[in-house]
Structure 1
């Protein structure tokens, strides 16, 4: 076994058949692990997602969004029975050691090259333990080691007014600014709320922004969100809601569906947030709490999030 940092891998393997991943991030919540990888290819990477999802017992669910792979996994060991074309690649071990997450990948031929050499060159990787190099018809196997991160989802609502602004753009620019400051901005999800809400400005949507952060930087992230919104919002009703971890409570999703399909009041939003131990913060006002909380319950279900329910 050889231990190599990303820069050492790039020096050792500069061959045209090694394509570096852009980034690898790993978030942890108890024994649940979410791996986010930015693959060097776009649609071509769907083959890999198919192999991993179907061959790895440690993967509970997976999806691709462009070149971004998201694997919902759990800690454990489940050796792979590799077979060309059918069971060509996957994850056979995930473990957490102190502040590191160690994920062992294995694959045949090109999938074996990706297992360690390609992944190991990505941003976010501390080092890899290269067990077998792979390539040609050989098996490749490597443990990719990344820092243990946590997921923070921030719901944002009511930043615009009738004649100016747009919450979805302000929220995205907020995420971009935070990314420039070193925070890992993962995603931006638009959640359609009740179309007949009399308080709406126009389309009636709220936004969920997802981040991967080190535990000791969560407070700084939230404080910066509040500071930037106070600086940029046009509304006196702006609020945020904060969900930590990898799970969405059933009651939170139910609240979000109810807020999409009918009127919801601030008191119910506050009671739901309190019961679920979710921070609900009035940045410039209280009204935004309703939509900000609703954004959290559907951030991982984009098809449901965008639906409009036309019931009065």
Structure 2
């Protein structure tokens, strides 16, 4: 089986679907609003590599070109196409899907590959999805990942570091952000830190904007705020995304209401309690509803 729905993926082993997908799957039964989706398992990558005679050589410098030119085995293609069609037939959150790498290496004890692999937003059709799938797989062999693995003395091998790929309904967010259930700078476990800005969350994750910051006391619920300039936002284009400058009015005001801040803080407390440890969360707000896009333990 090369695909599994996100709802069913909570029963899968991390090696088959990766950390990102497994942690989200576990939350689907916890009354947390998570966009629907499916996971292309690491078995699909292994089958693809084997069918095309890839992965045994030591020179990975042009692996992205070789992967792009390689053919997807028919059985993998059929499963991915059927899962994508089923997802498209479901409820829409604005059109398109997000395709995110989900490796079991994202949260290792002594290293975190989170943010090292590829994410493609606003994927609009099956051809685009298959291209994006190969881009995720290719990121396993990127120079950035190879250098980081060498720095952390991690043996970079597809068998040791398998990758799933998470495909989810795309939230065309009005506001997105990142939450830490403990203050990562002061190490204060009683303070939730929320960074938020307009549009899709890649603007914050990639460091393109200075977001609004909200500090919420876990015990008293008191909110302290710092206004960020929010210089631009990333929004959906006809295909994938584009950068747009924010307006003067958007820069002058906070992008989240106090009620939304408290809602996000409450969901953060729930997720932290579920995992039993401090967590790092990505969220999106669309038409007043908060969606959780990623939740993982705070790591190195």
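Throughout, read-outs are computed from the coordinates displayed, never taken from laboratory work. In this text, all values refer to a predicted model and were calculated from it rather than measured experimentally. Cβ atoms are built from the backbone, for glycine too; each structure is taken alone.
Which one of 1, 2 has helix-only ellipticity at 222 nm (-39500 (n - 2.57) for each DSSP H run of 4 or more, over all residues; to 500), as calculated from the coordinates, equal to -7500? Could the numbers behind the result be given before it?
Working: 1: -7500; 2: -9500.
Answer for the origin of the read-out: 1.
For mean count of other Cβ atoms within 10 Å over residues 186-193, find whichever of 1, 2 sits highest and give me its label.
By mean count of other Cβ atoms within 10 Å over residues 186-193, the leading structure of 1, 2 is 1.
When relative contact order in percent (Cα under 8 Å, 6 or more apart) is compared over structures 1, 2, which one is greatest? Write out the running numbers ahead of the final one.
Numbers: 1: 16; 2: 20.
For this comparison of relative contact order in percent (Cα under 8 Å, 6 or more apart), the top structure is 2.
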